[in-house]
Structure 1
Amino acid sequence: MARAREGSRTALARLLTYVESGGEHLRDSVALAYTAPAPFVVGITGPPGAGKSTLTDRLITTLLGGEIASVALDQIGVLCVDPSSPFSGGAILGDRIRMQEHATNERVFIRSMATRGHLGGLSLAVPDALRVLGATGFAFVLVETVGVGQMEVEIASAADTTVVVTNPGWGDSMQANKAGLLEVADVFVI
């Protein structure tokens, strides 16, 4: 934890790997992370192909430039959650391909995570990963979910602000009135 707090991206990546694998030897570090201030979290969710990764990429650029907030952010953490195959268990952690402009930016830390079979739109490791990012100096984190349907609303409990990205014409008026994804949005992006 100390090396990650000093800015070592390698140490932070290893710490998040331990969080994902649920290592017992890391309990103290994760417990310590819960004593630090939590980051402000913006969750970005929506159906597959709606533009979540593109929006995340544009938000990073805008936030780093101070175009939304009155002051540009020093650094941004990004967690991108991708689905795991129900057959092989593997995952193509490809969301960050759309964010290549930021891959070498020292002010941006992007971590891909697999769902590992967990339903709800997130990985089980996301809550602990958010606390670790907060404890290592990230005051602002974007979380991009897997492509979701009506009932994958877990992001609403992990985020301070939930952005639902959808395509024009996604369903009809009856669809819009159904419970689920559309109910958790603080912001809609079409």
Structure 2
Amino acid sequence: MSMNIHWPKGTKVRFCNRGGWDGEYEQAAQILKHGEVYVVRRINVYQSSSEVFLEGFKEGFNSVLFEDVYEVEHRIDYGRIRELTNVPFTEFIKQHLKPTVIWRNAEHCFISIDDFQCDPFDPEVEEIDDPVVVVDVKFSGVLYTFWYNTGTYRYDYSMLGENVVNRYLAITKGHRPYLPGIYTYSPSEEES
């Protein structure tokens, strides 16, 4: 059994009050409080288990389940995203935004749930689509939109650059837009 921890030393984790073997879980439950947040000092990964060492504790906790604690970083509420979705999607967002937050500050972050305005108790509604969690993060010059289907657990994202928006607005006003200057092409069938 291993822990569900994605980050190294200094990571905040929450004790889940589960896991362990050969009395490890029971020992941990006597020392740690369920739901309490702790800071990782070190993680040893073995062939069949992992041992987590926490700040303030001399002994490690072998195969005891902890989960990452997500907080607001760069105006992005990863805790709320995790609460509405799952760890892989939250990590997906963090990894995609990582290069951007190094150079730019997030200006806005909106977390929405698209339930398609369907009433589940309406007899006229035949089949209701699963709600989709939508996360919009606006940086200077770029908008990231991430979406997560709560029924299928599938997710993806798109980016909209300020240059594309400016070209669109110019064209809708009947003006010639600035040329992009950078052009990309999808690989041809022969290249794939």
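Every number in this text was worked out from the coordinates using simple rules, so none of it is lab data. Here the structure is a predicted model, which is why all the values come from computation and not from measurement. Cβ atoms are built from the backbone, for glycine too; each structure is taken alone.
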Seminar exercise, completed: The value 30 for relative contact order in percent (Cα under 8 Å, 6 or more apart), derived from one of 1, 2, belongs to structure 1
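Here distance in nm of label points 7 Å out along Cα→Cβ at positions 58 and 74 was calculated and came to 2.9; which of the structures 1, 2 was it taken from?
Computing distance in nm of label points 7 Å out along Cα→Cβ at positions 58 and 74 on every structure in 1, 2 gives 2.9 only for 1.
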For this session: Identify the structure, out of 1, 2, from whose coordinates P(r) over Cα pairs in 10 Å bins from 0, in percent was calculated to give 8, 24, 24, 23, 14, 6, 2, 0.
Result: 2
Seminar exercise, completed: When 1, 2 are compared on mean count of other Cβ atoms within 10 Å over residues 42-49, the highest value belongs to 1
For this session: State the single structure among 1, 2 that was used to calculate semi-axes √(5λ) of the Cα gyration tensor in Å, for residues 50-121 alone, giving 31, 21, 10.
Result: 2
